[in-house]
Structure formats: C-alpha cells, structure tokens
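Please find the structures below.
Each value in this text was obtained by applying a stated rule to the coordinates, not by laboratory testing. As the structure is a prediction and not an experimental result, all values here were calculated from the model. Cβ atoms are built from the backbone, for glycine too; each structure is taken alone.
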Structure I
Amino acid sequence: MTLKHVTGLLCAAAMSLVLAAGARAEDKVVKIGVILPMSGGTASIGAHAKAALEVAMNIINNAHPELGNLPLAKNTGLAGLGGAKIDAVFADNQGNPATGQNQALRLITEDKVAAVFGAYQSGITLTSSAIAEKYGIPYLNSESVAANLTERGFKWFFRTTPIATDFAKIYVDFLADMKAAGAKTDAIALVHDNTEYGTSVANTISAAFKEKGQPVALDVAYPVNATDVQGQVLQLKDKKPDVIIMISYTSDAILFAKTMQSLDYKPAILLADDAGYSDPSFIKAVGKISQGVFNRSSWVVGPPGSASAVIADMYKKKSGEEMDDTVARQMQGFFVLADAIDRAGSTDPAKVQAALKATELKADQLMIGYKGVKFDDKGQNILAAGAIIQLQDGENYVSVWPKANAEKPPVLPYKGW
C-alpha cells in the first residue's frame with residue numbers, strides 16, 4: 001500500500017469520526033419525565049400543559065432570538081451539552097396519587113429520565129416526588145401550591161410557583177383593600193375538595209385570616225369529582241357569607257357554577273384559588289354565568305412584542321386556546337429545569353441538583369410575573385409572586401389588583417349571570 005493510499009485512508013477515517021461525533025452531538029437527547037393528568041376530571045389541564053411544554057421544547061430546541069433575555073432561547077438546543085435537544089416523556093397520572101407514584105418509578109427506572117417534572121395536583125406531586133427523592137433524581141414542580149410539599153426535608157425537590165402561604169397573604173391584603181373601598185368582607189367561607197390540595201390550602205388560608213383576627217366563618221368540604229353539590233350550595237345560601245373562597249379543580253368548579261345558578265345563589269364576592277377557574281374549559285363551559293369571579297394569577301400577557309406576548313401567541317397557535325396562569329407557571333418551571341441542566345453541562349443528577357440550587361434568574365429572564373427564581377434550602381422559589389384577576393366583559397380575565405399593576409378596577413358585587 002502506498003503512502004498516498006495510507007494518507008487517504010487516514011483522512012477518510014478521521015472524517016468519519018468527525019461526522020460521527022457531530023451526529024452524536026446533534027442527535028443527543030436529554031429526556032425529562034413529565035407527569036400530568038391526561039385522563040380523569042382534570043384531563044383538560046393535562047392537554048393544555050402538554051401543548052405548553054411542546055411550545056417550550058420548540059423554544060429550547062430551536063433558536064428564538066426574538067425572545068430576548070429568556071435563557072436557552074437564543075441557541076439551538078442546550079449549548080452546555082453540545083446542542084443536545086430536550087425531549088419530554090409524558091406520563092398520565094390519571095388524577096390518582098398511586099398512579100402518579102408508579103409513573104415516576106417507571107420514568108426513572110425504565111425511561112432513565114434525567115429529571116422529573118410534574119404533577120399538577122398537589123397530592124400526586126406528594127407521592128411522585130417521594131420516588132424521585134428515593135432515587136436521587138431532581139424533581140421540579142411548577143404549579144402545586146400545598147405548603148407542606150417543601151416541608152419534608154427533601155434534597156431533590158424544587159418548586160418555582162408561589163405557594164398557599166403566598167396566596168393566603170394576597171387574599172388577606174386584597175380583601176382588606178376591598179373592605180376599605182366599602183365592600184363587606186367580615187364573614188368568609190372556604191369551599192374546598194378533600195384532596196391534599198384542597199385541604200392543605202384551606203388550612204393555610206384559614207390560618208392566615210385567623211392571624212389577622214378574622215377567623216373563617218364557614219368551612220365547606222366536598223368529595224373531589226363530585227356529582228352533586230346542592231347540599232354545599234344550600235349551606236352557603238343559608239349562612240350568607242360575605243366572601244366565598246373556592247378551592248376546586250375544573251369539573252367541580254363547573255358544577256358549582258351551574259348549581260349556584262340553578263339555586264339562584266350569588267355571594268357578594270367570589271374569589272377562586274386558581275386551579276379549575278383558570279382552565280379554559282371552565283371559561284367555555286360557565287364563563288358567561290361566572291361574571292365577576294376573582295382569581296389569583298401570576299400570568300400577564302404583556303405588551304405586544306414582549307417575550308410573554310410572543311410566547312402566548314405561539315401557545316395559542318399550538319393549542320387554539322389563550323394562555324392561562326396554570327400553563328404559564330408550568331412552562332416557566334420547565335424553562336427553569338432545562339436551564340439548570342444546560343448550566344450543569346451534564347445529566348448527572350448531582351450536577352443538575354447543584355445547578356438548580358445555584359439558580360438565580362432575574363424578572364427580565366422570565367415569561368411570567370415572578371420577581372425572579374431563586375430557591376431556598378427547602379427548594380422553594382423565594383421570588384415567586386402573584387396578583388388578583390377578574391373575569392369581566394364576557395370570557396376574559398383582566399388584572400385588577402394590586403392597583404399599581406391593574407388593567408381595570410375591580411367590579412363588585414359578583415354578577416354571575
């Protein structure tokens with residue numbers, strides 16, 4: 001064999017190695033296990049969340065310089081891992097804590113995901129995150145607000161959303177302002193399901209008002225995915241509280257609205273704790289008979305051309321729906337997790353965990369109205385924030401409180417239908 005032949009073969013081999021290495025970098029995929037309710041009473045939330053995360057993956061995996069300071073938007077894929085792409089492995093929790101736990105186990109042991117993301121309902125986040133903790137896999141939660149989730153001493157659990165204690169303070173301050181404006185807010189009723197979410201949030205809100213010298217006058221619990229809530233509505237109609245705070249998932253929220261109409265009952269102030277009341281399915285089904293309902297939110301579309309407005313448009317084209325608070329919080333959490341993996345430059349669990357702990361994002365790096373993202377020792381985002389919105393003029397929520405950031409003033413009393 002001549003020197004020319006040897007040189008040619010060596011060059012060809014070298015070129016093959018370069019091409020193979022390039023292909024490996026380009027084809028490398030980072031798998032994130034995503035646990036959502038894809039069936040059951042909150043399946044619509046799961047469908048909307050899936051669409052939102054698919055938009056997020058588009059933003060992460062392709063260059064979107066129009067999104068300004070949003071981490072990962074300018075590059076194609078994860079620069080810290082040679083352009084690797086994010087791929088979500090979706091798992092249906094069926095609205096069941098045991099199923100969610102089993103799905104987490106499968107995602108970790110069989111799909112070998114780098115991290116777990118989920119699981120919407122606080123009760124399912126509780127069980128599925130325990131599996132991730134056992135196996136030493138990062139778990140990021142973006143929307144479950146039960147306060148106890150970050151009180152378990154876990155080292156692998158991180159949560160970006162504001163929590164029940166944050167929103168309880170918002171409710172106290174909001175109602176104090178409404179009282180100062182002339183509204184009657186003395187007697188407060190809590191209406192909640194019997195899940196981890198409903199019970200723990202009700203307890204947190206009750207404690208916050210009691211601390212301010214205003215004990216909750218009425219606590220009305222009901223079974224989740226109820227088929228009849230006439231008894232609960234009649235109880236409210238009899239006691240006549242000034243304010244009702246609703247803590248309900250989608251199907252229950254719809255049922256309460258229809259039952260209130262059928263029994264011709266309207267409280268002066270109806271305030272919802274997000275969940276079902278943010279679901280576009282709720283607005284489509286009963287928005288016209290729920291005019292004036294207040295709700296909590298961390299999401300504002302923002303001015304045209306802003307990152308949030310561009311993302312909202314992408315989501316609407318993908319799902320056919322307007323972006324709501326729940327899916328916005330889910331998308332933001334997904335961005336935070338992907339950013340941590342990128343900064344870790346690895347899918348090694350300990351390195352991703354360390355990157356999450358070091359997260360320090362500013363408000364202008366987010367697509368939602370938090371003050372930033374920075375986790376405390378318990379894994380809770382200490383810069384999360386929220387506001388009050390109200391369903392006005394048909395089927396649109398507008399921000400009404402605090403006054404400095406309000407699009408419109410709050411309208412009282414609750415109109416309903």
Structure II
Amino acid sequence: MDKEKVIIIGGGASGLVAAITAARRGFDVNILEKNDRVGKKILATGNGRCNYTNINISSYNYYSKNKTIIDNIIDRFPPERIVGFFKELGIHEYVDDTGKIYPNSLQASSVLDVLRMECKYLGVKEICDNEVVGILKQNDKFKINTVKDTYTCDKVVAAFGGKASPQLSSDGTGYPIMERIGHSITSIFPGLVQLKLESNYLKRISGIKVDGEISVEIDGDDIKKDYGEILFTNYGISGPPVLQLSRHCINMVEKNKKVVIKLDIFPKYDKNELFQLLKNRFINMKYKTIKESFIGLINKGLIDVVLKESEIENTNIPGTKFKTKDIYKIVNTLKEWKFEVLGPYYWEHAQVTVGGINTKEIDSVTMESKIIKGLYITGELMDVDGDCGGYNLHWAWATGYTAGRSL
C-alpha cells in the first residue's frame with residue numbers, strides 16, 4: 001500500500017522537525033522551500049551559535065491573544081524534552097549562566113546539519129527554490145501550487161514562518177495564502193527589534209554603550225522593565241533589554257498610545273545615594289569644572305548630552321559652586337532619562353513576528369486547522385511570540401513535533 005503523502009511548506013525550524021516526526025511515523029514527506037536551501041534562518045540564530053532552548057521555559061515567556069495553546073504546548077514540551085530530542089540526533093547541550101542552551105559546538109550549523117542528516121536518513125525530500133503560491137483542498141486531497149509546479153498530497157503542514165528577517169526569505173507570504181483558504185490574521189508587527197526614538201541627541205551619542213535598566217511607561221505607569229547592555233544608535237536604541245521590551249512598546253504605539261521609555265544609568269543607586277555620590281565628587285574635585293568632574297563616572301560622549309538634558313547652562317563652573325537643585329536635575333536625568341518611542345526599526349532587524357494566524361482557529365492539542373481538516377499550522381506563522389533567549393526556537397520545535405505526531 002502506498003504511503004500517505006505529506007507536504008511541509010517551509011524548511012525552517014518547525015518544518016524540519018515536523019518532517020522528521022512525520023517520516024518516523026511512516027509518511028512520505030516532501031519539504032517545499034522557497035530558498036535555495038533549508039534552514040537559513042536557523043544558521044542566523046544566537047549570533048550563529050543557535051540558542052535552541054532555555055532551561056527557564058514557561059508559558060509566561062510567551063504572548064498571544066489565546067493563552068490556551070501556549071499552556072498546552074509548553075506543558076507537554078518542557079526544555080528537557082527538546083534537549084532530549086536533539087541529543088538523540090547528536091547535539092550535546094551547553095547551558096550558559098543565564099539558562100540559554102546551545103549546542104556544545106557553539107555552531108548553529110551543527111543543529112541544521114543533524115536535522116538535515118535525519119531527514120535524509122528517513123527519506124524526506126527537500127525541494128528548494130520552489131515558492132508556494134497557493135493551497136487548495138479538493139475532496140480529500142490537497143493541491144499545492146508553486147511558482148514551478150503543482151503537488152498533490154494527503155496532508156499539509158503550513159510552516160511558512162513569519163515576516164521577521166525577510167532577507168532570509170521569511171517575508172510574510174504565508175499570511176495571504178492562509179487568508180485565502182479561510183484563516184484570519186491578527187495585526188502583525190516586528191518583535192525582538194530595536195526601537196526608533198524621538199531625540200535631538202541620537203547622532204551625538206550613537207555607538208555608546210551603557211549598562212542600565214529600561215522601563216516602559218504608558219500613560220504615566222511603568223508596565224515592564226529589563227536590565228542589561230544598552231546601545232545608542234543614530235535612529236534610537238538597541239541591546240538585549242531593548243529587544244525584550246520592544247513588543248510591549250510597539251503594541252502600544254500601534255494602538256496610538258504615547259509610549260515613553262525611561263533609562264536608568266545608575267540602577268544600583270537610588271536618587272538620594274546618587275545625589276550624595278555626585279555631591280562628594282564635586283567637593284573632592286573642587287579644582288575641576290562640573291563637566292570635568294564627570295570624566296570617569298560616565299562615558300565621555302554622554303557628558304555634554306546629560307548636562308544639556310538636565311538644563312545645565314554653565315558647565316565650566318567649579319562643582320563646589322553647583323546648586324543642590326541642579327545636582328538633582330542631573331540625578332533625574334541619570335535615573336529617569338526619558339525618550340518617546342516612535343516605533344520599531346525595520347523588519348530586516350526583527351527576530352520574530354508579533355501576531356499571525358488566530359490561534360483559536362487551531363486545535364491546541366494537535367496543531368490541526370479547525371477550518372480545513374488535514375492542514376496543520378506551526379511555528380511563527382501563528383499568533384504566538386516569545387521572549388529573547390531561545391524561546392521562539394523552542395516554540396518552533398515543539399509545534400513542529402506536535403504537528404508531525406498528529407498527522
């Protein structure tokens with residue numbers, strides 16, 4: 001008896017795992033990939049080291065309008081299960097101090113290599129340079145139209161990916177295709193991305209890095225904060241904590257809310273402690289001007305800008321002649337430097353898509369479409385996104401595995 005045929009649309013993270021899982025169950029599996037090879041985006045993850053999961057995985061690290069699907073998947077796929085899956089393929093894990101899990105080789109290519117080797121061993125066929133342009137179900141069969149051919153199969157896994165990093169061909173082409181067959185798409189925008197800010201000083205401080213705390217302020221209330229290395233750019237701000245907070249900022253900007261981020265360059269000091277620190281410097285360095293006394297305390301490139309932001313007009317007077325109220329102005333800038341968020345940087349720099357296929361249209365146990373039987377939906381295509389740190393790849397592996405096991 002002929003094997004049932006399955007077509008995986010997209011040879012990314014979720015598509016490759018779905019292919020392996022389906023082939024292990026005896027299906028005849030083909031992957032249709034628009035790139036000249038599968039797994040290009042995997043190679044770019046983790047700065048080329050592939051942070052493929054995280055020991056701290058929980059449903060709290062994910063966002064969606066429907067949390068049920070997140071709870072079901074993460075409960076069944078804790079990090080040790082993903083680590084075990086890859087260990088069987090030859091990937092020995094390395095866990096860093098923050099809980100991020102990498103291949104011990106610290107090479108993303110290792111992860112892609114073992115996935116492709118397993119596909120080859122199982123007889124999965126990769127058909128590259130072949131973009132899918134349409135899906136049609138007639139009777140009990142699917143017809144998949146590509147730019148080159150038409151393929152017929154019994155079941156389909158839609159693993160198109162999202163819109164983030166279009167230079168790797170993750171350009172959102174799956175959304176209109178899925179809409180045409182009846183699925184609805186929530187609003188989408190870049191996630192885990194740098195932010196554009198309103199400021200007169202960005203060009204002057206571009207390239208400067210600080211360790212600090214960032215908080216997101218909506219209508220005067222702090223809704224989220226994070227800490228780490230922050231990089232000023234000529235368009236705004238970047239760095240790990242910025243990426244983590246970006247979806248919350250952009251989500252509110254999309255709703256026409258005024259979004260402000262507050263930067264605390266001295267998070268280990270409260271305002272009174274920082275005031276005393278500055279006052280002592282001015283007293284102990286009484287032969288130096290205000291401007292000179294900041295050398296060695298903050299990045300030299302920030303000194304003029306911080307003083308201007310604090311509305312300090314005369315920066316050449318000795319610190320001993322500085323007024324208390326002026327010291328507090330500087331303290332407020334260093335502790336609560338405010339910038340209005342204009343929006344995200346470009347899709348090319350985003351690591352994940354926020355939004356996607358409405359997950360209420362997907363069976364949260366099997367990943368099967370509730371609209372078209374035999375169609376399964378995985379990964380970034382759906383309205384689920386995670387924090388930075390291996391969470392989005394974990395979601396891709398877990399949903400791909402679920403779909404492959406549920407066919």
Any idea which of I, II comes out highest on distance in nm of label points 7 Å out along Cα→Cβ at positions 60 and 356? II
Calculated from one of I, II, Cα Rg over 2.2 N^0.38 Å, for residues 84-219 alone reads 1.51, and the structure in question is II
Taking Rg/Rh (Cα atoms, Kirkwood Rh), for residues 332-371 alone as the criterion, which structure among I, II has the greatest value? II
Starting from the value 24: which structure in I, II was relative contact order in percent (Cα under 8 Å, 6 or more apart) calculated from? II
Given a value of 50, 21, 17 for semi-axes √(5λ) of the Cα gyration tensor in Å, calculated from one of I, II, which structure does it belong to? II
Structure responsible for 3.2, with distance in nm of label points 7 Å out along Cα→Cβ at positions 124 and 300 calculated and labels I, II on offer: I
Out of I, II, choose the structure whose coordinates give FRET efficiency 1/(1 + (r/R0)^6) of positions 140 and 292 (r between Cβ atoms, R0 = 30 Å, to 0.05) equal to 0.00 when calculated. II
Value -10000 of helix-only ellipticity at 222 nm (-39500 (n - 2.57) for each DSSP H run of 4 or more, over all residues; to 500) was derived from the coordinates of, among I, II, structure II
